[in-house]
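Following this line, the structures themselves.
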Structure I
Amino acid sequence: MKTIGVIGTGNMGADHARRLSGKVSGARVATVFDVDQARAGEVARSIGATAVARAQDVIDHPEVDAVVIATPGETHAELTMAAIGAGKPVLCEKPLAPTTAECLQVLKAEQSCGKHLVQVGFMRRFDHGYQEVKSVVEGGDIGDVLIVHCLHRNPTVPPSFTSDMSLTDSVVHEIDVARWLSGEEIVSTSVVPVRRSPLAAPGLRDPQLVLLESSSGVVVDVEVFVNARYAYDVRCEVVGSLGVASLETPTVSAVRRDGMSRSVVPDNWRTRFGGAYLAELQAWVDGLEAGSADGPSAWDGYAATAVAESCLRSLESGERTRVELVDKPAFYN
């Protein structure tokens, strides 16, 4: 049985704490922390854990074997390095850090300790549909990968959501998926101007079209539309030299009547990817027990942030922008 500490009890952290406490075998949550101490206390009481006064108290707790970090992105690097310093494995929600400079500090800390302790929360790798597409690609059934089409639509976003966040909070998932499916790094990005939706908040550029190019020339196009209104709709299609592998949005329910077919699709990310989050946590805990990690690494977190930074430069300049990556350390091969 692995004892987990959870830092951050907002929507994501609270969900993780409850899954770890009630649905993931081989795990229990001992401590939680959040700057909103009332919320942390509420989550702690609901799962039989203890709320502590500081994030460092979670990391230093003698019973805690590993840590989940689900705080705002700007705190991730500092907290992850604190956990590394304590020799404790970390599941850090994306991003690993908002900047590549911070990500590189995490990579340096992890390499210095000599152990792979960091997993980044790119949960789509654990989604059954994405795994089936990955299996088809790796099996060679569709030949060489040529093009990847991605679609990422939210019904709405908060008024505070910005054009930059469409890239760093939403498209970053497609960035990781593109790297994972192709097995290659992304070397350039372009953000293409699109007619703005009249329903977008003032100043929000929505939708956006992003083009990514891999090292071998695979082109990935991503439509991100965060005010699509009708549903939460995520799809992916890999076009190969011999065929196509497609991931469609799963149907929640379907009715056929009076000569018509009507399907209900997920209305939020919890409905769509709840199973993926659970599978991610179970795989992480199983890896803790086995002493090995198989999920997205700190390098994957760094590479995704580097591509997102390139997207931001393209958004500002309107030009195709190169992705700037350091040489990959042998530690991550």
Structure II
Amino acid sequence: MARTLQQLLDDLDEPGGAACVVVGGELADEGVAGTLDGVRPWTDDTLAMAYSVAKPFAALTVLSVVADGALGLDQPVADVWPEYAAHGKGATTVRHVLSHRAGLPSFPEAAAEVAYDDRETLTRLLAEAAPEHEPGAECAEHALTYGHLCDQLVRGATGEDLAERFATIATAQGWDIHLRLSPAHFGRVAEMFVEDPSFPGKYTEDPQWRPASIRPPGPFDPAELNTERWRTTSFAAVNVHASARGIARFYGDLMAEDGAVARLLGAELHRAYVGPQFTGHDRVLDREVTWTLGFQVDDEDIGMGGAGGCAGWFSFAGAYATGYVTRGLGSERADAIWELLEETYGS
């Protein structure tokens, strides 16, 4: 290896973060750098808030319900959430939700006056909303709405809370990933800070992103991200706390036909989880995207990045899995990590 992940993070002046790569189920390289709060050194079990890195975990939780037979991928959402049929959404399916085609990439304008931890009001507003496009016809990343839609599917089909169900799955598989933090983990959570002055304005002031990022207020407010209130709220579109090692181990378990994720879902559902579901111009991302049931995928890799700079992916060429987390909001170091690992493992 020309450089290790540790050397790369040091070269990049990482203020607080970690990167990990797993190959063949084994930890192949790992680096940690900086501090989690300006004082305490970052360690391999430090957790960072990783924004949309969360979405595949919310999707997996819904798919675990499908695997149990309590939901169907092409079942109407309204079967388990009757109020959702309002305003032409009766034909929206579970598959549409998981592949960002439900037509609700933004909470309605009324959500601008709703607290981010008022789950009942936010889900009611989604049920009452008219879709921005015909469900299934187009795609638009459901930036903040994805987790509430997924959570309501899980609740409607099983009565369970999505974050709690995912916690059971993650614990069983050994993934250090959390869609709601318990106080027991607070001591190892990084304090997020704005590293790039363009954050969060590049989302909240962008014409495409603004409607999808400002309602309800809070998730893109850097001052809110370090509060106990945020850390203990289930907001599964973006509120995930994970270690780099936890994300890398998840992606290391993701693709194998006999791997942990395939065993959990079964072969057919596993193929649907990681396989292309829709390719088109994403109305929020404003670019061509191929969505699976929870991931973005292209010829090189499958994965999901977060607005703050964290990311997780599996490389097809190199058959390696990576997790990267940072407390520096707006970091773009994931690109340099990808380049190093493709150079090392991809050929």
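FRET efficiency 1/(1 + (r/R0)^6) of positions 33 and 321 (r between Cβ atoms, R0 = 25 Å, to 0.05) was computed and gave 0.80; which structure, I, II, did it come from?
It must be structure II, since only it matches.
For structures I, II, calculate distance in nm of label points 7 Å out along Cα→Cβ at positions 225 and 249 and state which one comes out highest.
Going through I, II one by one, distance in nm of label points 7 Å out along Cα→Cβ at positions 225 and 249 is largest in II.
Where does the value -11500 come from, among I, II, when helix-only ellipticity at 222 nm (-39500 (n - 2.57) for each DSSP H run of 4 or more, over all residues; to 500) is the thing being computed?
I
Taking 0.95 as the value of FRET efficiency 1/(1 + (r/R0)^6) of positions 49 and 153 (r between Cβ atoms, R0 = 41 Å, to 0.05) derived from one of the structures shown (I, II), identify that structure.
Working: I: 0.70; II: 0.95.
This figure was derived from II.
Please state which of the structures I, II yields 26 when relative contact order in percent (Cα under 8 Å, 6 or more apart) is computed from it.
Answer by label: II.
Taking distance in nm of label points 7 Å out along Cα→Cβ at positions 161 and 281 for each of I, II, which is largest?
Between I, II, the highest calculated value is found for II.
Consider the structures I, II: one of them gives 15.5 for mean projected area of the Cα convex hull in nm² as calculated from the coordinates. Say which.
II
If you rank structures I, II by distance in nm of label points 7 Å out along Cα→Cβ at positions 201 and 289, which sits at the top with the largest value?
Values: I: 4.3; II: 2.4.
Comparing I, II by distance in nm of label points 7 Å out along Cα→Cβ at positions 201 and 289, the maximum is at I.
Looking just at FRET efficiency 1/(1 + (r/R0)^6) of positions 265 and 313 (r between Cβ atoms, R0 = 25 Å, to 0.05), which of the labels I, II belongs to the structure with the highest value?
Values: I: 0.15; II: 0.80.
Structure II gives the largest value of FRET efficiency 1/(1 + (r/R0)^6) of positions 265 and 313 (r between Cβ atoms, R0 = 25 Å, to 0.05) among I, II.
Quick note: the coordinates plus some simple rules give every number you see, no bench work behind them. The structure presented is a predicted model; accordingly, all values stated were derived computationally and were not measured. Cβ atoms are built from the backbone, for glycine too; each structure is taken alone.
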